[in-house]
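Every number in this text was worked out from the coordinates using simple rules, so none of it is lab data. The shown structure was predicted, so the numbers you read here are calculated from the model rather than taken from an experiment. Cβ atoms are built from the backbone, for glycine too; each structure is taken alone.
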Structure P
Amino acid sequence: MQNTKKRIMNEAVKLFACRGYDGTSMEAIAARASIKAPSIYKHFKSKSDVFDAILREMERRDAENAAACGVPEETIEKNPESYSHADITELLDFCRMQFRFWTEDAFAVSFRKMLTAEQYRSEDTQKRYRQYLGDGPLFYTADILGSAEAALALYAPMHLLYSVYDHAEDKSVAENMFETHLAAWLSAWNKKIFGGRENEISVK
């Protein structure tokens, strides 16, 4: 049962990315998931139910990634204490994890492409785009660093490099550009934000 639900979600997010939410039917999702059309309703009530399940899965993965790197999992309003001990190593590790997540994880890549395309068709999807890829991660980073300027310098090139990665024939080019960006950002901002601890930081 769970494997079937997961397969439905995986195929649905791919279709949403290619055809858009409105251009995808439950029948098309069922066909891509290799099940009969009526059977999909044993797992999901509607297309919006599938979409909501995809969102819950992304929220779960997002929280897992944050926890794995030791950065705050909740907003600063919900848990200000977790933002009071910012660690540059954990933040950079989280940036690396997020870059790999949004460029290499098939589910996350389709989700990212879906939100990028659908943000102009739906106000709700625009909010989701901002939450996951726009000012959401930007403000989150600003809260960790205590500096909107430093957050913009860190996140804006990272966001651009998702697209660079998508279109690069040699993915290592984008990966190297990303590591170069992290090193340059650290050199420019480490002393201002963290008091200058370059010797303690591992930058590839």
Structure Q
Amino acid sequence: MSDNNPIPAATVVIARESLAGDGVELLFLLRNSRLVFHGGHWVFPGGRIDDCDYEACQGNLEFPAARKAAVRETKEEAGIEIIENELIHTAHWTTPPRLPRRFSTWFFLYPLREQVEVVVDKEEILDHRWLTPDAALRAAQSKEFELPRPTLATVQDLQGHRSLDNLVASVTDGNIRVFPENSDHYRPREMGYLPTEG
């Protein structure tokens, strides 16, 4: 195996009904600019899958461990307790080989149906914002926000939903975005992801 083999990771797109009544808002976290990976960028909660995440699962499979990591990282980075069984797998991104730090990341959507307080640690994560996809894209275009490519693509994918239920229905249909297509690092059934057959 190459030293440049991607590190398994998980990311959570937390979505809620917009308080202004104009669709859906997503939670963005500002990473400290001193961090090597995406320092100064606005991202979704997430991080690498740790040994403890595998140990919490039966079978040592990557997908169940990614779900554990998603719950853990959301608590660590945003202070929000989420329910593992309500995570919806939506995408998988693998960093291109030419980059020095690589991740193979499971993306999940989490529908948040109650008001919560977001608490960041002021060390790794410095701030948070709730924004509609349209507002986040405007902020990125004006250079107010710097969004990593997978985050930007995810925000674009989530545009145009008038309600949280509408968003959940659209992603539950199972159209998983995989980048790059036919990635060797996304073998869902082998890794423990068994989607419900429609």
Subject >> Top of P, Q by distance in nm of label points 7 Å out along Cα→Cβ at positions 47 and 111, largest first >> reply: Q
**OP:** Work out distance in nm of label points 7 Å out along Cα→Cβ at positions 7 and 183 for each of structures P, Q, then name the structure with the largest result.
**Re:** P
**OP:** Taking relative contact order in percent (Cα under 8 Å, 6 or more apart) as the quantity of interest, name the structure among P, Q where it is greatest.
**Re:** Q
Original post:
For which of the structures P, Q does the calculation of log10 I(q)/I(0) by the Debye sum over Cα atoms at q = 0.08, 0.09, 0.12, 0.14 Å⁻¹ return -0.32, -0.40, -0.68, -0.87?
Top reply: P
**OP:** Using distance in nm of label points 7 Å out along Cα→Cβ at positions 79 and 167, single out the structure from P, Q with the greatest value.
**Re:** P
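Thinking of P, Q, which structure, once mean count of other Cβ atoms within 10 Å over residues 95-102 is computed, gives back 12.2?
Q
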Subject >> For 0.20 (FRET efficiency 1/(1 + (r/R0)^6) of positions 15 and 71 (r between Cβ atoms, R0 = 25 Å, to 0.05), calculated) the corresponding structure among P, Q >> reply: P
Subject >> For helix-only ellipticity at 222 nm (-39500 (n - 2.57) for each DSSP H run of 4 or more, over all residues; to 500) computed as -7000, the structure of P, Q it came from >> reply: Q
